[in-house]
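Next up: the structures, one after another.
What follows draws every value from the coordinates through simple rules; no lab data is involved. These numbers come from a predicted model, not from an experiment. Cβ atoms are built from the backbone, for glycine too; each structure is taken alone.
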Structure P
């Protein structure tokens, strides 16, 4: 497995985003299937596991903690706070809260669910724009001082916010959606990460299943599937995107690879500080994703990736990444 640096850690260049096992897309797998997938990833050489307080409102961290606790010394554990489930009279709801007391509470809850004394890399899941980034990161820095966290990260922030946060405490990583069809980090964040020595961790690197040999059937997405609210999967955009996807599949066939593998190879090619954390619920897809790192050995890979880069891009994809309301929650450049 190809490795890369993330803060003080050396990890597999392709990690595992654990969200899918509890949250966001199709019906989650059974507990037995989820446990098997986590252990298969570990056995296959994955040393970067990513979860968050939000995923399944704590269920994902509980799963990861229960299954991987006996193997804690073998991998780098990442989680996130500042966005979590909060109990209200009418149920649990997702709440962005970057106040110091909320971040501390989130972290201590995560430590308990993960059954660990320390989280290797702790991200601010979303910047709460009503709270100065310095206040949120300042509290996270105190968690480092107390030995509850080893390194700090941010998720979905602009280069300006990143530099402000880094002035408060060194930032080891930025995690943001990044794939052929979502390029916002290219405006400034990728360069800012390189400049300050931070890793860039790409989530949804295969575009929420779009950049695979079997893209989602949008007509059958479940009521709780988050893609239902994303413009690119809407009826007015999906047919054009599906036609574009078919052309990308043909290009992957030329490479003797799956489209997911070629898409992941493209992400890793964006710089030595870039890592990817695809998620999956199936062992065969896990194996397929991890094999993407081997494509670097293909002599004609740069030319293939250049063609793919031109084929699938913000200029050719139909629809916005998020709805107008969801866009308000992120702090990424949109120029």
Structure Q
């Protein structure tokens, strides 16, 4: 069921997004795990188009917030206002009350505004004044940031980064893909005529089914050992948290489900580790001076930790 629905979603998304099969698969994994995506890439690579295409394919509500230094937390969560007609205070929901939320250039907002997303991303609810409001489900935050422009930005703190299930980058298309983009968008925008292929209720059922994917004890131990190895690595000042371990576990289940299996393989762990763990690490200053990146260290960790084998 999950593999069939994922195939339909992938085919539908590919009507708009040219290439990027791996990115589409990772986005579907985030949806099935009820997680959130941090997309770091230069402008114009299709981040907004991807978010809109996902929302239309799932028949979900979509909102976009352009994060700027003067954006307030209430601009994200909503406010209580006094209705003179009813003589009562009423709640006006902010754009966060949507199923697919695009937080564009999230690192341009102040830390106070960035933190308005913390409760929503973790607990699927937001508190305004003294009232708690639950968010619609499924709920996916797709946040973008530009890795080139750093002036006037506020880097995301560790607590915020840890709440993103995965960090991905779209990258530039190949020559043939860029030609296909021009042909596909030559006469009209294919996004305008895109139909939904899976409804939100089906997504919720799939999210529940993913949790039933079998993870053998040896594979579970492998996941734990990979995450624990980051905490004792000499090049890492701050390793993966227990939340990261859970994220790696869930994404491996979702990857197995999308690929038509009801069990997780060690190769699934190797595939998902770079996307799940890299943005959660803090590497030492000497390590950065040597040109070592978190992705290089995760690759070393995965290759070092003993892989379970069939007895």
Structure R
């Protein structure tokens, strides 16, 4: 009996240390989660208190673009959503395709360096993307925008007089697409790689092709992760400031479906950057009010995304 006592004491000591580590980790994780919630609440309260006067500010801050705050912010919200939609329409197919190539098609010696390069794009400052878009991409894409107007001008998106500089909402959307590509690709790549190998082997054993295996085994398992990656990219596109401000030429609060003309609808973030005046309290309150609208809009989009993810997971289960 005495020969087993040291082993028992050591096991009890190890269990105590493990329990202590679990409690410390649990406390740190809970504190981190509460910190994020408190930070979000603090941002919301700040925007609400500081921007409350902006909802009924003097008309001089809205005219001639709008006769009141509601019309003013709706035009800015339209530009924000339009730029983000253009970015996601361009970025999502590329992100999913690159993620599939890296996780299921490319050999490891090729997939690893490509993945590193794509991840490094996330470290490039938005000012650099803005400079590149305004100085290089806009000029290079101007002939292509003219081609779109000539051949597809019957569509409202490509109608109107083509911008001579090429600095349009379309170019801003392309720049945003490049900016959201790394995070969307990284998340999609991870969820594709984590598909149970047994599911893929079972599909192949039943005679499925590579594409059918991806369609019926990989995509259903990775659906929630794909939506999460897209929503993170959408959040980046909705809140981007400097890149859009530097690309758009004379962007202002307006509603238009034309994306290749000089009359570009501004986004909420770019409008805040362009019109902020530290000495004018009135314009500050108006811009803070529009920031509050952007905060609520982004929160609502992410809430709907989480609801869609949870609903998809229940159906998949």
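Points to keep in mind about this one:
- At a computed 44, 30, 17 (semi-axes √(5λ) of the Cα gyration tensor in Å), which of P, Q, R: R
- When mean count of other Cβ atoms within 10 Å over residues 217-224 is computed for each of P, Q, R, the largest belongs to: R
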